[in-house]
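K.L.:
So, here come the structures, one by one.
Laboratory data are not the source of any read-out in this text; all were calculated from the coordinates shown. Computed from a prediction, not measured in an experiment: that's the story for all the values here. Cβ atoms are built from the backbone, for glycine too; each structure is taken alone.
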Structure P
Amino acid sequence: MALAESGRAIGMVTRLLGEHLNTRTGLNISIGRPDPPPGEGLNIFLYEAQFDESLKNVSLDEGQPAPIWLVLRYMITAFDTGNESDSVGAHEYLGRAAAALQELSFMPLPPTLPVAIRSALEDNPEPLKITFEDSSSDLLSRVMQGSDERYRFSLAFQVRPVLIAPATPPNHSLLVGVDYSNNGAIIGTDGVAIPILASTGPFLESLEPNSAGAGDIITLKGSQLNGEDISVRFGSVDYEAGSQTEDSLSFRLDDLAAGNLLSPGFHSVTVVQKTGDNRSRSSNPLGAGLLPNLQQAQPMALVPDANGNLFGEIRLTGSLLGGVNDHLSVAFYRDGKVRAMSNTFLSNPPDTDPQTLLRLDIPASQAIPPGLYHLILRVNGQQARISPLVELAP
């Protein structure tokens with residue numbers, strides 16, 4: 001029968017207990033709260049259900065969700081012909097019931113059982129086990145609270161483990177190496193569409209240096225960096241791996257000086273491994289700075305103001321100097337003092353190669369005293385290694 005029938009297991013366990021006790025004792029069986037039944041007999045009361053802690057993560061099939069495993073706690077009360085539960089006759093009946101339950105330490109499912117019971121319980125992989133529990137006065141007093149609030153001598157026991165499986169079908173995959181479109185023909189590795197790699201993939205721990213310029217070599221440290229079909233992605237640009245070991249990999253920042261691929265700034269670095277069928281997997285990302293390359297700063301036409309301070313145009317040349325969408329800043333350094341220029345004073349002259357020329361227009365309101373200065377350039381937070389000397393003179 002389908003596992004979905006196990007949803008009826010709680011009721012069928014109670015019914016199974018009633019069937020067994022009736023067969024072995026010959027007494028009438030009632031189900032429900034321990035109230036007097038019509039005539040003498042036994043009452044079965046399910047007073048508590050708990051999740052089985054030892055089985056709550058155990059699945060019926062590896063890789064599939066675990067079902068519900070329950071422990072059902074029952075109380076059995078005997079009644080004599082006068083509906084009394086505390087008479088000698090009732091105690092005799094309760095003893096006969098205890099002997100019958102003890103005989104059924106493991107509850108069998110014989111073929112003679114009703115179909116409803118068997119279909120709900122037969123897929124339970126563990127045999128249902130009956131275990132007696134202490135029937136303390138506190139337990140009995142708590143359970144017996146009701147309309148008549150009468151204390152009745154009873155015995156407590158548990159049944160475990162009771163399986164309740166989800167009605168949804170398990171999520172299984174087809175076998176590898178079998179052509180199901182061709183009557184199950186065995187095709188071996190030809191049926192492998194996604195190669196399985198015997199590792200979790202590259203992992204990065206550090207890189208050196210943290211900032212580099214075009215043409216520089218960056219070394220990555222980590223694990224599983226010597227696999228096949230490995231490359232490095234710096235920002236949006238892919239590079240072939242240079243020297244490789246298990247825990248080290250290096251690559252060179254080539255083709256960036258032209259300025260048409262990346263701007264200076266902070267970029268992510270990942271190691272990418274191809275896995276076949278146009279698929280790949282990436283390592284965790286680290287960050288590295290791409291530095292601008294300022295080579296020369298040349299005053300073009302500086303004009304003195306009334307105080308002799310200078311304003312006008314200075315041209316900066318080099319590579320990776322930033323573009324119209326980048327944040328640029330320039331500062332003049334002399335004798336431990338810095339004079340910064342706003343980003344609004346910098347522009348890219350038209351008809352020039354990308355990121356090779358910047359124009360600094362110093363307004364009269366920001367005029368600078370004449371002298372020899374180091375010019376500092378920062379693009380997107382990354383500072384050029386070279387700060388060339390520029391002489392400001394009229």
Structure Q
Amino acid sequence: MDKLNTSVALNFCYLSLVILNVLNYAFPIPISVQLFVSSMACIYIGSRRGIILKEKLSVEERRRSAENMTVRDAYLFPIYGSVVLVGLYVIYVFIGRNLLNVVLSFHFTVFGFLSLIQVICYHLEKLFPEWEKVHIFKNSYDLDLGFYTRTFNISINKCELFAGILVIPPTIGYFLTKNWLLNNIFGISFSICGIESLVLSTFQTGFILLFGLLIYDVFWVFETEIMVTVAKSVDAPIKLLFPLDLYEPEPEFSMLGLGDIVIPGIFIALCLKYDVDKALVEFMKQGIKEFEYEMISTPYFYWCLVGYAIGILLTFKALLFFDRAQPALLFLVPCCCLSVILCALKHGELKKIFEYSEEQVRQYMGYATVDHGRDRDRL
């Protein structure tokens with residue numbers, strides 16, 4: 001996809017998120033439209049930004065920032081999630097909803113503040129590239145607790161300072177009012193940053209993670225009321241809220257957990273990385289030193305994106321048919337995974353996708369074998 005089309009697609013996704021939420025104040029928008037557009041736009045933006053931001057890192061920065069999820073992490077992730085979920089439910093039952101909301105609201109408001117800064121900085125750096133190099137504050141701090149030592153490098157550049165000033169009013173507004181629109185602003189930021197930051201390096205890890213969380217989702221939604229109770233009780237930006245009709249005396253909201261966007265989203269982002277890495281290796285083998293990203297096709301990315309779209313529509317249909325909360329991953333995971341397998345069969349690459357490792361590709365390429373900085377945004 002060339003620079004113009006990618007840029008247009010990204011801007012369209014941002015614009016659709018803004019318009020979709022604001023138009024609810026003018027007239028009711030079907031829940032299916034809100035759910036579909038919001039999730040698809042977040043995944044597209046997060047996947048593309050993840051690739052673009054990764055290409056900005058130097059060789060050493062890539063190595064330092066690499067926190068890829070391992071197979072062991074994928075197996076343990078549903079267990080960790082279950083422990084946290086049960087812990088929240090215990091607090092809700094025995095201590096009370098108010099304390100739970102205060103703690104989680106503060107916690108997620110802080111992280112929402114940082115996520116929104118990260119989203120805004122991306123655009124400020126494109127408008128004012130020199131701001132990224134102007135540091136307002138930069139220092140290192142050593143933490144030594146005897147059993148735990150670590151050095152924290154803290155720096156604030158001009159982009160981050162300006163973005164932080166912009167984000168303060170909505171952050172305070174959300175913490176005080178829990179307004180649904182502000183909730184969605186932070187929830188969207190969480191989703192985008194989560195997709196671009198959480199890294200799957202192999203399809204094996206991705207399949208294990210997705211099916212593990214599918215079992216987790218189905219169990220906690222169908223076998224108990226714990227997940228639904230916690231989700232409805234917590235006033236924190238851990239879900240997107242879709243109003244049925246804001247002009248009702250007491251408006252009702254449908255919701256979509258951020259996990260149903262981020263978890264399939266990082267798998268879709270892996271598909272995009274595979275498409276790009278496969279093309280880069282091929283260019284290297286052919287001795288192509290300079291190229292434009294419009295030369296790269298991304299079939300796995302779009303096949304998986306279509307799979308997610310089908311899954312989210314099936315989720316909504318099941319919600320209407322059964323008239324109760326549905327574990328979205330029950331539909332999203334099979335659709336995403338099956339779409340990738342079908343694409344691999346179509347291209348005769350089923351073995352290749354299971355052998356793919358981002359780390360091996362980067363080592364093979366030497367992290368810096370082609371000069372494509374000027375075409376970075378073409379991703």
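K.L.:
Computing distance in nm of label points 7 Å out along Cα→Cβ at positions 163 and 259 gives 2.7 for which of P, Q? Don't jump to the answer; show the numbers that get you there.
P.N.:
Working: P: 7.2; Q: 2.7.
Label of the source structure: Q.
K.L.:
Okay, moving on. Rg/Rh (Cα atoms, Kirkwood Rh) was computed and gave 0.96; which structure, P, Q, did it come from?
P.N.:
Q
K.L.:
Shifting gears a bit: Work out mean count of other Cβ atoms within 10 Å over residues 43-50 for each of structures P, Q, then name the structure with the largest result.
P.N.:
Result for mean count of other Cβ atoms within 10 Å over residues 43-50 over P, Q: largest is Q.
K.L.:
Can you say which of P, Q returns 26 when relative contact order in percent (Cα under 8 Å, 6 or more apart) is computed?
P.N.:
Derived from the structure labelled Q.
K.L.:
If semi-axes √(5λ) of the Cα gyration tensor in Å, for residues 187-250 alone is calculated from each of P, Q, which structure is the one that comes out at 29, 13, 9?
P.N.:
Only one of P, Q returns 29, 13, 9 for semi-axes √(5λ) of the Cα gyration tensor in Å, for residues 187-250 alone, namely P.
K.L.:
Tell me which of P, Q gives 13.8 when you compute mean count of other Cβ atoms within 10 Å over residues 235-242.
P.N.:
Source structure for this number: P.
K.L.:
Also, I was wondering about something else. Using helix-only ellipticity at 222 nm (-39500 (n - 2.57) for each DSSP H run of 4 or more, over all residues; to 500) as the calculated read-out, with -22500 as its value, let me know the right label among P, Q.
P.N.:
Of the options listed, only Q reproduces it.
K.L.:
If you rank structures P, Q by FRET efficiency 1/(1 + (r/R0)^6) of positions 115 and 299 (r between Cβ atoms, R0 = 30 Å, to 0.05), which sits at the top with the largest value?
P.N.:
Of structures P, Q, the maximum of FRET efficiency 1/(1 + (r/R0)^6) of positions 115 and 299 (r between Cβ atoms, R0 = 30 Å, to 0.05) occurs in Q.
K.L.:
When mean projected area of the Cα convex hull in nm², for residues 83-266 alone is computed for each of P, Q, which one produces 14.7?
P.N.:
Working: P: 26.0; Q: 14.7.
It must be structure Q, since only it matches.
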